[in-house]
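Peer 1: Following this line, the structures themselves.
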Structure 1
Amino acid sequence: MDLNRRNTLAAMGGLALAGGGILGSGAFTTVSADRTVNVNVIANTDLGASENFADVLIDVGGYDEVAVKQSNGSLNTDGSGLFPTSSDNYSTPDFGGQYVSLLQNDVQLVFGFDETGNGGNDTRLLANASVEFADLISLVNSNDSETVGEHSLSFDTSGFGVDGSNIAFASAPSNVKVGSEAADSRTVTVTAGSDDDTGATLKINITDPTA
C-alpha cells in the first residue's frame, strides 16, 4: 500500500566500479557502503486528517468497564494522557480526551478490572454473561474528503482459553471507506466465560484499493 504521508525511506547504496577486470583481479576482498535510513511517521491529529486512512478510537471514558493497559503496565481507565487529549483532539467530527487512539498508542484492551486496592472501583464482568458496548470503536476521518484506504476490523478469539469467552463486533467493518469529516462507530459485545481470560486480538487492516 502506498501511503503518501507515511513513507519509509531506505537508501541502500551500491558502488559503481569502472573497469570490468577489477572484479576478478584480486586487488581487494571487500567493498562496503553505509547509508542512512529515515523513517517518517504520521501521528496525533495528522492520523485522522490523512487522506489515506481514518484513525481508530476506543471509547474508554464512556464505560466504567473499559480500560486500556499501557506498555509500562499501568491501567488507564479514562483515556487521560493518551492521544487524543483535551488539548490535542479531533473537532470535526468531535472526538476528545475520553477516547484512545489504537493507531497512535501501544495499548491492550481491558474489559472489567478491580481497582479497589488503588481506591478505584471493581468493574469486573459477570461470569457467563454478555455485555454490549454501543459505539465502542470508531473510525474517525477529519479530512475534507473520503478516505482512500479501506478499513477492516475483526477480533481473533483463537487465543482465548476459557470456554464461552468471546468478543465480537455487532457488525464488523469490512473494506470500509470513511466519509469526509465523519466517523463510523461500531458496537462490540463481550461475553465472559466462567473465569478470567486473555489472548484475543483486535486485527486492524487498512488497504489501498488503487495500489
Structure 2
Amino acid sequence: MRSTNWKGYRTAAWFGQALLAVAIVVVLFKGQWFAAGSLAGFLLISYLFVAFERKLPTLFDLIVVIAALINAGGWAWDLYNKPGPYDEIAHFYTIFAITLAVGFMLYDELMESFYTHRVLFVITIASLGIALGALWEVTEWVADFFTPKQIVSGLFDTITDIMLDSLGAIIAALINLWGLHERSLANAPSRQQSKPAKARIEKPSATR
C-alpha cells in the first residue's frame, strides 16, 4: 500500500497542472477569454497549494489538483449545465476534498480536545464542510449576475447541491475520525513516556 507521502502523488499533481496550462493555451487560441480566465484561476490556486503547502501529506496535492481540474472544466466549458451528473460530482468531490484537508490540518490542535468526544469531532468537521457548501451556493448565485453563464438552475439544483456538499463533508469527517484514531495510536508511546516525568514534577506540590 502506498504511503500518503508517496512522491508519485506530487508528480501526478504537477501533471494535472500541466493539463490546465495546456487547456489555457488551447482556449486562448480559440478566443475564449472567460474560459481562459477560469482555467487560470484554478491553476493559480492549485499551484499555490502544491508549491507552498507542506503540512499535509503529498496525497492531498493530488486531491486538490483533481478538484481544481473538475471545477475548471465546469466553469470553462459550462459543464455544470450539461446533461449528466457533472455538477453533482463537482459539488460532492470539492467539499469532500476541502473538508478532508482542513480536518487533517487541524489534527494537532484538536486531538487532545476531541479524541474522547468523537461524535463532536465529526459534527465539527462536517459542519465546516457544510458551511463551505452553503457559501459555494451563495457564490454561484452572485456569479450569475456578473458572468455570461447561468450557473444556478433553480431551487431543486440548489438543494441537490447542498445535499451532496453535506454528504461529501460527512464522509470526509468520518475519514478524519479514522485518521485521528490512527494519529493517537502513533503518538501513544510518547504520551506514556511523558507521564512519569509529569508525575515527578507534580509530586512535590502534592505533599505540601
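FYI, it's all coordinate maths here, none of it is from the lab. It should be emphasised that the depicted structure is a prediction, and the values quoted were computed from it without experimental measurement. Cβ atoms are built from the backbone, for glycine too; each structure is taken alone.
Peer 1: The value 21.4, 82 for Rg and Dmax of the Cα atoms in Å was derived from one model only; which of 1, 2 is it?
Peer 2: On the way: 1: 22.9, 78; 2: 21.4, 82.
That value comes from structure 2.
Peer 1: To test your reading of the models, identify which of 1, 2 gives 15.9 for mean count of other Cβ atoms within 10 Å over residues 74-81 when calculated.
Peer 2: Values: 1: 15.9; 2: 19.1.
Value 15.9 for mean count of other Cβ atoms within 10 Å over residues 74-81 corresponds to 1 out of 1, 2.
Peer 1: Another question, then. Given that helix-only ellipticity at 222 nm (-39500 (n - 2.57) for each DSSP H run of 4 or more, over all residues; to 500), derived from a single structure, equals -500, which label among 1, 2 identifies that structure?
Peer 2: Numbers: 1: -500; 2: -28500.
The structure behind it is 1.
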